[in-house]
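Below: a set of structures, written as structure tokens.
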Structure I
Amino acid sequence: MALTPMDIHNKEFDRSFRGYNEDQVDQFLDKIVEDFERIYKENLELKDKVGALSDQLAQFKTMEHVLKETLVTAQKTAEDVTSTAQKKSELIIREAEDQARRIIEKANEGVVDIQKEYEEVKKQVKLFKSRFRSLLETQMQMISESGPIDFHEKTESE
């Protein structure tokens, strides 16, 4: 059992013949009680401070744990956001490339169609020239076969 200042203060010694000087013993015990009481109170205060600091340390450890979890969550979230952004950018690029490819294919098809149409028009122009030349040649031949034309000649109906 721990000794308290009151235990020292209330301690009574048996009296003996040729014992110590009672006043000196009482003065010394009073000094011990005073110092012991001061140390005892200081010890209680320090125990209270240690308890408070232990509680504060536990709170700080809890805060540290929460902060670590928050940091891990923030890092994971940042990685997820980065990954999502990367995937979205890749998808946008693929879609743009596909759209560009479709536009180019459509333009190439248009060029082929225009070339076909141009070739057809060339053929028609050539055919027209050929027919027109043939018609002109036939007309020229008919004119040359019919002989000179007399514009003063009267027809029977006149």
Structure II
Amino acid sequence: MKKYLRSNVVMAEPMNLGAYNAYRGWKLPENETGKEEGYHLVYADGYESWCPKTAFEKVSREINCMTFGQAIEALKMGKRCARKGWNGKEQYIELATHVSYMDPDNKIHNVNHSQMGNKAIAFVGTSGIQLGWLASQSDMLSEDWQLVG
């Protein structure tokens, strides 16, 4: 088997295995008590499942306290992110694609490098958009990233 790193957004609520089986209308196997703690999960496409508490909490964070790495993964999924600590309420970052620029001769270049592509992080703030935003050390090490919009 291969190893996979997953990154997705799910709705979750604490629910033991017995309660989950009852919720789904399933009979609990005779060799299980149903007392195992876990979470009822609902995915974006409506798929529902149950996950043991330790497994879920090892890989999951509430979306209002993400790491920078998790925020980057969210950007790749088309989400917008911001730090709780940012002072501008309308500030966020998003993934910009099809990045182009105009040279001094007014010629527009659509950068499509075969290895790097043409994407960049855009910082959207009250004064406009900064393309190619670079995170500070504080931004990269903080765990207060959240989804916005």
Structure III
Amino acid sequence: MSASLSRTEYAAMAGGALLAISIFLKWYEAVSDLADFKGVRGRGTYSGWEAHDVQRWLLLLAAAAPFILAYIIATNRELSWARGELTAVVAMTALALVAYDGLIDRPGEPSGQIELEFGWYFAIAGVLAMLAGSALRSSEVERRRKPPGTI
């Protein structure tokens, strides 16, 4: 099965595994006694799983995308789009979700008293590895040219 997989698929799968694992690691730390994190007041650390009710499921689904891509490649399935293209889109979406939650709108109040922990950085690294691997795989595939005037 792995004979037809290249380094790009392995990189994307490693990123997917890192993203899945990172969800259960510490993402945020409330650094003030006045901080309120989902109704809990005071200092504490929170994982991505604890912090995000819906997004945790979306990120786990995104983490599965490189493994689905590897299965498609290993079984030589035909697709109507370039292999890796959909996985790259999923990775970009996951990157936007994780970056938004860490850089723009951190959970908890006040957000200035919530700091990022190593799990969030692992999630970013995993998503970037997924994106790089799937985008490189997508660029390896030569697209069939269509005659002019067709969609």
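Every number in this text was worked out from the coordinates using simple rules, so none of it is lab data. Values in this document were obtained by computation on a predicted structure and should not be read as measured data. Cβ atoms are built from the backbone, for glycine too; each structure is taken alone.
Points worth noting:
- Structure responsible for -5000, with helix-only ellipticity at 222 nm (-39500 (n - 2.57) for each DSSP H run of 4 or more, over all residues; to 500) calculated and labels I, II, III on offer: II
- Top of I, II, III by FRET efficiency 1/(1 + (r/R0)^6) of positions 35 and 83 (r between Cβ atoms, R0 = 41 Å, to 0.05), largest first: II
- Comparing distance in nm of label points 7 Å out along Cα→Cβ at positions 59 and 123 across structures I, II, III, the highest figure is found for I.
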